[in-house]
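**Q** Several structures are given next for inspection.
No lab work stands behind these numbers, since they all come straight from the coordinates. Note that this is a predicted model, so its numbers are computed, not measured. Cβ atoms are built from the backbone, for glycine too; each structure is taken alone.
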Structure P
Amino acid sequence: MPTRTLIASVLFLTTGFTCAAGVNVDVLQSKLDHPWSLAFLPENKGMLITLRDGQLRRWQPGEGPGDPISGVPKVWAHGQGGLFDVVLAPDFAKSRRVWLSYAEAGDDDKAGTAVGYGILSPDFQRLEDFKVVFRQQPKLSTGNHFGGRMAFDGKGHLFIALGENNQRPAAQDLNKLQGKVVRLNEDGSLPKDNPFVGKPGVRAEIWSYGHRNPQGLAINPANGELWLNEHGPRGGDEINIPQAGKNYGWPIATWGINYSGLAVPEAKGEIVAGTEQPGHYWKVSPAVSGMAFYNADKFPQWKGKLFIGALKEENLIELTLRGDKVTGQQRLLEDRQQRIRDVRVGPDGYLYVLTDESDGQLLKLSPKS
């Protein structure tokens, strides 16, 4: 492994770039091996960045990423599996809890998504006393569709979005945790008011179901609603607003088709009784990824917009909203040709973006005018 000094000396960049859509782009860091998520530390202490191979690093302006933080659980880094989301606990200033989601190995070379937290040491070098509070059961993935995004709702709950592990029927099986959004209390315990608590043969962690492979999860600051985006198959990427106990269709209802060009075997159509329609869908999939609502005051022209990364399309999508409806969209990174994995709004009001490449980058974005 390269030392911290070598990483900082060869990787820290300050390249300016203006896209056709009028966005200024500063490349703050390169040579990140498939970064997946970032979280801002308070008091200008930099940010935490996850790398898919299992590393958690602290990045600081002018210094680059530090040495890997110890105490991170062992991850199953195969296919799409690895270390996923990083989120600070709402009471981080007091508890110093850092939450991670990751692919965890099971039996028969299969894996599932797990979630837990550790205490970040005062010197930012260690995660101490890591505790796993959630495991996707059963473990069915051979390398696909883990999901893994997390969001705190500000009301004492943690939401976790889970892929169906490329096992389509499991998304409709309420005795399995594939293709679900689950809701826990902030300490990892089970909320007593979850929609399926007390129902036999149903996992009480479930909040909503019928999801394929969620890749973005965020709370809408305008009304406190949970928003989710997820991959369709060939076509049919969706935005949903998951409600308690509701079925979002996959695989019986979809606006996409199989990668082979044939219909999804279980699909009964685009609109199916008993399932919810997406709030928005793309007939041609951009391969949506991380998402963030812009609620800062720094750039008024972005206020109320929703930003979503795109992997296949290699772009950042800006969505204009009217209430819960998407009324317009544009692409902001047409010229970069990089898979966008995550997007976050920084405490300074800028957008920060991670590119999903072996030479992944941390980008800082602002509108041109």
Structure Q
Amino acid sequence: MITVDKAKEILQSQKFPTVEERLSLIQARGRFLSEPIFSPMDVPSFDNSAMDGYAFSWSEGINSLELVGEVPAGKSSDLILKSGQAVRIFTGAPIPKGSDTVVQQEKVRKEGDKVFFDPADSNLGMHVRKKGAQCQNGDLIAQKGSLLTPGMISLLASVGVTEVQVYATPKVALLITGDEIQEIGTNLSHGHIYNANGPALTAWLSDMGVKDIRTIKVNDEKSEVIDSVKKALEWADLILITGGISVGDYDFVKQALSENRVKELFYKVSQRPGKPLFAGRTSSQMVFALPGNPASVLSCFMNYVKPWIRGQMGYSNTWENWELLPMAQSHVSKVRLTVFLKSKIRNGKVEVLTGQESFNLFAFGEADGFAEIPMGSEEIGSGDLVKFYKW
């Protein structure tokens, strides 16, 4: 067996060509830019009012103005204001020629076609958004590798960007092995269990923006497992297999991978859950064979598969996906393995939940991540810092 750190080190060293695609701005939510973006225009593209108020030409001590017109947002005016004149103006409306300042309406007293205000309530250029104040034509506004958050999408939309070049998500083949696995929505036969791993992995992949997922149910027959792996390799960028990777009489996954010329990177990690984890690759594809127990599947996905996918999608520091937090209670480890515990954050502390068995999914309904207990740590005390991997 290799250590958790060594397994992650091996995966980080695997280099694959990145794939890019062009998407509409809205479709690109949550993706990463594969090229920088420069503004094609000045924003704002004209001087405009930051307030509802009155636009005029500022001069020292001025306290009254003659009202000569009105400029709503979305309209412009041919007026050229003279000294002592003003127009009623609304937020976002273009500043008329001859004006350079806006006094907000709350500071003004209006009498007929005259407006009055305290000179102390105005100064030159007040409440005027100048052309190019946000950015100017040619400015770098988004670097390569930037995450397309709603805020970034808003910025790009403000300069008229409609499409962006982003890192593509992988096509994923999800192979669920096991004669005992039965699909939800059917009457459960004696000796069978429902397929919990498939929906969980599909949901997690979908949350990451992965859309192209094909799920294949595979029976525990050697020829079928070999053929299913072969077909998956003909199509997918990433192959995820659950079950069949141990050493039982009906575990054929490792042999199937070997016969399909998948190069082994490592097999078995000194961890619980998820010890019989396999990682391998072809020249352009990654393969993870995960144990069948749900806790093992989800733990391995979080710690190895998810960081690898995120790296392919343009994330930086994807393997540093943890934070140090104090334990809410002490924990005794009885195994000389790295242990991942289903946990929940309460009041800033890591609370280890009951139901840590590999088959037991109950804690997953409450947990929001895994706590890592390092190999060789016989006891972690209350308040001791541990790595917490948030889902």
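**Q** To test your reading of the models, identify which of P, Q gives 0.95 for Rg/Rh (Cα atoms, Kirkwood Rh) when calculated.
**A** Values: P: 0.95; Q: 1.20.
Source structure: P.
**Q** Also, I was wondering about something else. Given a value of 1.2 for distance in nm of label points 7 Å out along Cα→Cβ at positions 39 and 71, point me to the structure among P, Q it was derived from.
**A** P
**Q** By the measure FRET efficiency 1/(1 + (r/R0)^6) of positions 55 and 247 (r between Cβ atoms, R0 = 41 Å, to 0.05), tell me the structure among P, Q with the highest figure.
**A** Checked P, Q; max of FRET efficiency 1/(1 + (r/R0)^6) of positions 55 and 247 (r between Cβ atoms, R0 = 41 Å, to 0.05) sits with P.
**Q** Turning to a different aspect of this structure: Could you tell me which structure in P, Q was used to calculate helix-only ellipticity at 222 nm (-39500 (n - 2.57) for each DSSP H run of 4 or more, over all residues; to 500) as -500? Intermediate results must be reported in sequence, preceding the final value.
**A** Details: P: -500; Q: -4500.
Of the structures listed, the value fits P.
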